[in-house]
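These are the structures, in structure tokens.
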Structure I
Amino acid sequence: MTVSNTIPFHLRGNYAPVTDEITAENLEVRGSLPSELNGRYFRNGANPITGESAHWFLGDGMIHGVRLREGKAEWYRNRWVQTPFYENPSKPVIDLENLDFSSENSKANTHVVQHAGRILCLEEGHVPWEISKEMETLGPCSFDGQLDGSFTAHPKICPVTGEMLAFGYGLRPPYLTFYCISSEGKLVRQQDIEIPAPVMMHDFNVTAQRIVFMDLPVVFDLDVALAGGMPFSFQRDNGARLGVMNRSETASEPQWFDIDPCYVFHPVNSYDSGDRVIIDVARYPSMWEAGSGQFTTTAELWRWEIDTVLGLVNETQLDDRPIEFARVADNRVGLEYKFGYAVSLDLSGASGTSGGGTLVKYGLENNQSAIWDFGKDNEPGEFVFVERDGAKAEDDGWLIGYVYNKAEDRSLLAVLDAAAPGEDPLAEVLLPRRVPFGFHGSWIWDD
């Protein structure tokens with residue numbers, strides 16, 4: 001047995017953590033950065049302080065950021081989010097005695113978003129942690145003391161109302177809570193929702209009129225938790241269903257629709273079509289049936305069409321290539337849309353390689369697609385769409401994300417013309433180190 005086979009995939013290759021924080025200024029740029037891009041690209045990911053973690057999802061949050069201004073790349077920085085684990089890495093993530101997440105004991109490792117003047121680092125079991133634009137940790141964010149529980153890593157900011165819609169799941173009944181944060185950053189709605197079991201609900205869906213929860217059969221497993229691993233497993237008998245709830249009615253309860261058992265980490269987008277709800281997702285046929293450390297299946301693009309009158313869901317596969325980290329333009333979240341973007345990513349077999357190299361642009365109106373191929377030595381992570389000021393079309397803007405070069409063991413920040421699949425990047429910012437494969441990020445404009 002080789003050494004690499006004894007080391008979990010998330011601790012080797014470009015999944016492995018970096019061991020320090022650095023700052024580099026006046027970065028080299030190949031090509032030409034759009035002068036309009038004045039702001040910061042922040043991306044979050046798991047980077048265990050001790051160098052070890054029981055699961056890819058359990059490392060400590062680290063933000064990798066690049067500052068762009070007036071056609072220049074002013075700096076790169078990487079910083080740990082200084083949660084309680086920064087000083088005490090051995091703290092428990094879950095209070096097993098009380099079967100509850102410890103509110104502020106967040107790894108803060110999954111996403112970073114801006115809302116109502118705050119930059120929030122998110123991880124679904126705990127309250128958000130706030131950082132500054134200079135990447136300094138400011139502390140936990142409970143929305144002025146109103147939040148005391150788990151908070152999703154995937155809130156949705158409504159492009160119409162400016163509200164941040166979110167939820168939290170827990171290990172004790174009622175297991176699910178819905179939140180609405182106003183455009184001013186106040187928690188204005190909190191509603192408990194009863195579901196049958198403590199499932200891992202990583203993401204959800206919103207439309208202009210509705211909220212759709214995904215009650216899927218990745219369920220809390222106490223035996224795994226006691227053993228110190230990722231405490232969830234695929235339990236097919238739990239079934240799978242979608243819960244559709246009215247956004248505007250505070251006393252509304254979800255209407256539930258059964259679907260085939262599966263798992264979804266990330267939807268692409270969702271929208272209303274009369275009495276129907278359309279949801280596009282990166283769908284796995286199962287997740288963690290062989291153990292929570294093993295990714296043995298791939299996600300592919302599927303569409304769910306929910307008929308809220310007939311009580312039926314039509315499930316259709318739209319593409320057969322493996323994808324993950326799907327994104328849509330922020331101004332189309334919850335609205336009918338034309339384009340989605342995803343990395344062609346295959347984690348099956350937990351080999352420690354992404355199988356990437358390709359970024360896919362989906363044309364959802366006519367079920368077409370086009371790609372950017374980064375080549376066999378280059379592996380992209382999630383790309384974020386940034387709308388051009390005064391945009392005339394949905395794809396009038398840029399795609400921004402990190403790309404890892406295996407041959408050089410180094411990363412770059414690529415800026416693509418979102419309307420021109422197949423073309424070379426407009427610009428590549430050469431970074432002083434590799435950026436480990438991580439999770440999600442955001443573009444944060446200057447004030």
Structure II
Amino acid sequence: MDNSQAGREARCPVDHGKAVTPTSVSATTLPGPKQHAVRQLFKYWTNPQAFIEGCRKEYGPRFQLSIRLPPRPVYVLTTSEDVKAMFTAPADVLHTGNGSATIEKYTGQSGLAWLDEDAHKARRKAMMPSYHGAALERITAAIGETVKTDVALWPRNTSVQLHSHIHGFTMNVIREVLYGPKGPTCWQELHGLLLEMMRFNNGPVSPMLLHKMSPRMIKILRAIKPLGLERFLQLRDRVDTLVYESIEEHRASGYRGDDLLSELLEMTHPDGTPLTDSEIRDELSTIFLAGTETTAAAIAWAFVYLARDKRVTDKLRAEMAEGEDTYLTAVVHEVLRLRPSIPQIIVREVKKPIEIGGVRYEPGQHLWASAFLLNRDPKLYENPEEFRPERFLNVKPGVYSWIPFGGGRIRCIGDRIALQEMKAVIREVLSQCDLVVAEPEPERARSRIVVNVPSDFARMELRNRVPSPAQEVHA
């Protein structure tokens with residue numbers, strides 16, 4: 001290694017200057033599939049794991065895909081070094097706002113997911129009290145109560161898709177985050193409509209970029225009944241009406257706590273003007289989606305693995321009997337390693353030239369960190385395809401080698417809540433039920449908007465456990 005190369009490797013892996021090193025290559029030269037974007041999108045949508053793993057195997061750790069319409073390349077990063085460079089790049093070099101296009105149909109364009117630089121920093125800072133400290137303690141207590149009520153109603157002794165029931169639970173938890181101890185009077189209707197609307201994430205409505213379509217195109221698509229767009233838009237209109245009602249009800253009540261809606265009602269722009277109801281609606285809708293779909297997917301995957309691994313479930317139950325959760329924490333970390341809810345982290349748009357790992361990316365190009373591929377890198381994890389919670393026993397996951405919650409300045413704001421939800425549901429279900437599956441092999445993944453869920457939505461049977469004599473005496 002010559003001195004100049006050693007010097008480059010000793011410095012920050014991100015070169016924010018315009019100078020191009022002799023060894024750098026243009027991102028446009030990176031390899032990738034040659035099929036049309038429609039074909040690539042179909043492959044990714046129907047079997048995301050096989051498609052993305054096949055690309056790394058054929059093209060290496062850096063490659064480009066075209067899985068968006070109109071066709072446009074996205075450059076995939078899969079190594080911890082490249083991911084670190086992306087996460088630590090200055091806020092004015094990489095933006096994330098334009099990477100949220102797929103979820104715009106739910107979120108609008110003024111929420112945290114669409115903000116960058118100072119606006120993102122200020123909004124996130126203002127929202128943080130609703131996710132930490134006393135608020136987190138309140139939410140954790142609510143999770144403990146909600147999980148008992150909800151799980152008690154889940155079907156027993158019959159084969160069911162657990163995902164829909166889990167999603168209902170995560171939606172009830174988000175109510176506590178957004179509204180506090182007392183939800184809006186319209187909550188029961190809003191809860192049901194939100195779940196029905198989000199089921200369209202399983203079908204052709206999911207990848208539609210409605211905000212980029214002409215009114216004429218939307219009218220045509222609404223008329224094609226099998227697409228479901230007409231019903232989706234009807235649901236969205238009613239959901240918006242109820243969300244606006246909930247905002248006004250909260251405002252009129254005079255209640256101000258550490259819930260997110262209270263924070264949003266007190267929040268102001270730099271010029272001192274308050275957030276509009278439309279902006280508050282966008283923020284609430286973002287959390288309704290991002291705070292429920294991701295966690296529901298993670299919990300569903302946990303049961304897919306636990307139902308097929310008696311050794312792990314037995315160890316969990318033994319630990320639960322002792323009142324500990326060290327192994328449970330390791331199980332949760334391992335599930336999130338194998339099945340990060342968002343397998344490809346939100347796209348970053350290059351705003352200023354940047355070099356990562358010897359590849360030069362120019363303004364306008366899009367970068368995509370693959371949590372799925374990084375979390376299964378054999379250089380980072382021995383036998384990475386195995387479900388082995390022991391790898392995380394008393395081991396803190398690496399910031400740049402375990403990224404189910406993203407990273408950098410836009411790391412998931414609700415990660416602590418998600419971890420509490422996962423633990424609570426696993427603990428409650430395993431204490432009451434045995435998990436029975438018909439298929440010995442784990443379900444493969446399927447795309448559901450930006451998350452991956454089990455292909456049969458965690459289908460299994462919950463059989464009531466018969467308490468042991470020791471448990472009966474203790475009771």
Structure III
Amino acid sequence: MIKPSGALFLVAALIAALLLILPAPEGIGAGTMRAGAVMTLAVGLWATNVVPSHYGALIFLFASMVLAVAPANIVFSGFASGAVWLVFGGIVIGLSVKRTGLDMRLATPFLNRFPNNLLAITYGIFWISASLGFIIPSASGRVALLIPILLALAGRLGFSEGSKGENGLILAGTMGTMIPAFAILPANVPNMSLFGAMESVYGIQLAYGEYLSLNFPVMSIGALILYPPVIWALFREPLRPNGDGAETRPWGREDGRLILVLAAALILWVTDTMHGISPAWIALGAALICTAPRIGIVPARALSEDINYGPILYVASIIGLGAVATHSGVGALIAETMLAVMPLEPGQDFNNFFAMTGIAVIVGIFTTMPAQAAILVPMAQSMADASGWSLMSVVMTGVPTWAIMLFPYQGPPLILALALGNLRIGWLTKTLAVYFVLASIILLPLHYQWGRMLGYFGAN
């Protein structure tokens with residue numbers, strides 16, 4: 001009997017085949033049809049996980065080049081993206097933290113300050129991780145620092161490797177440091193993609209305070225309240241605290257070097273607006289120091305023996321998918337088709353809000369969250385004219401959809417968490433789906449009402 005995931009992939013593969021075989025409708029180029037076929041196949045592979053994610057990534061790269069859906073510099077643009085090097089740097093930093101035992105040193109004080117209750121621990125991890133969004137301007141960087149500590153914490157609580165309990169703690173840290181931070185302008189890549197798109201298309205610079213005041217009170221505080229119980233309910237296991245790792249070896253020179261590297265990286269991340277160095281290159285620099293001959297924390301051979309390069313291929317291909325969607329016009333075509341299905345009307349503000357968020361959700365599934373703004377922002381003025389809303393109101397309808405993403409491939413920090421935290425992709429996808437339903441029913445209507453109070457999501 002075919003599993004549901006296999007059946008869904010067969011549907012995606014059939015759609016991809018039809019897009020390749022059928023003649024292009026009037027007004028749509030053959031290249032756009034080919035790009036749509038490749039993208040549908042890739043999304044089907046990643047969403048269903050019928051093959052390992054990195055193998056699906058290689059299929060996407062191969063098919064894109066063989067079918068000439070875009071030039072090589074577009075298809076392989078992900079390898080030049082800072083997100084890929086953040087993932088690489090994060091993996092090396094995680095190895096270094098594990099090797100020195102710093103993970104256990106940091107996990108022990110956490111355990112000493114929290115009650116012997118898994119729900120309370122889940123809340124604590126989620127909230128502490130969320131607070132890092134105000135300090136470190138990269139979700140992947142935050143994930144890289146958190147996961148080795150959380151793995152050590154899981155071991156101290158008696159959770160075995162790959163268990164539900166361990167996965168729950170990793171998810172609490174990952175979602176905690178990523179989801180609320182979508183309301184903090186410099187904290188996540190999609191936020192800054194939106195900032196750049198607004199500035200380049202309309203000459204408008206988003207304001208930190210205005211962005212925070214609209215998006216944090218409902219979508220972020222709602223996540224701080226609702227997400228921990230979701231994770232707890234799906235991943236709860238009995239606590240079996242043990243003393244493993246309570247006795248740590250004396251501090252050595254390697255520990256001191258790693259503390260200095262992490263402190264320097266943290267300072268540079270916090271002050272990135274002053275010096276202008278991307279968080280990605282800071283992470284890469286930290287990785288270079290950690291693997292440097294003689295003075296490094298991990299041996300240089302770790303680059304060939306201990307690092308899993310699958311997630312790096314995966315992230316590069318995901319970013320390439322977004323670039324192909326923009327270059328080929330597939331992303332804009334999807335958005336225009338959705339607009340035709342869900343037309344906007346002046347005076348129908350509630351319906352307009354959910355139509356626009358629905359369009360953003362669909363575009364995000366096919367192009368990933370970092371690429372969503374590049375496709376929707378140029379269309380925002382026509383959507384504003386059709387709805388009678390302000391341009392800023394239209395643009396802001398996409399932000400809450402980042403917090404309710406449906407699939408792991410939509411957010412590169414989740415890919416890093418899958419690699420570093422031994423997460424099961426099926427469990428992660430189930431968690432995202434449950435929160436998507438919960439937030440859509442509870443938080444999105446509240447966010448709409450909050451925006452109305454602030455003068456958004458309505459006629460000018």
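Read the figures in this text as sums done on the coordinates, not as results from a lab. Please read all numbers here as calculations on a predicted model, not as lab measurements.
Annotations
- Each of I, II, III could give helix-only ellipticity at 222 nm (-39500 (n - 2.57) for each DSSP H run of 4 or more, over all residues; to 500), but the derived value -500 comes from I.
- Comparing relative contact order in percent (Cα under 8 Å, 6 or more apart) across structures I, II, III, the highest figure comes from II.
- Structure (I, II, III) behind the derived value 55, 50, 48 of Cα extents along the principal axes in Å: I
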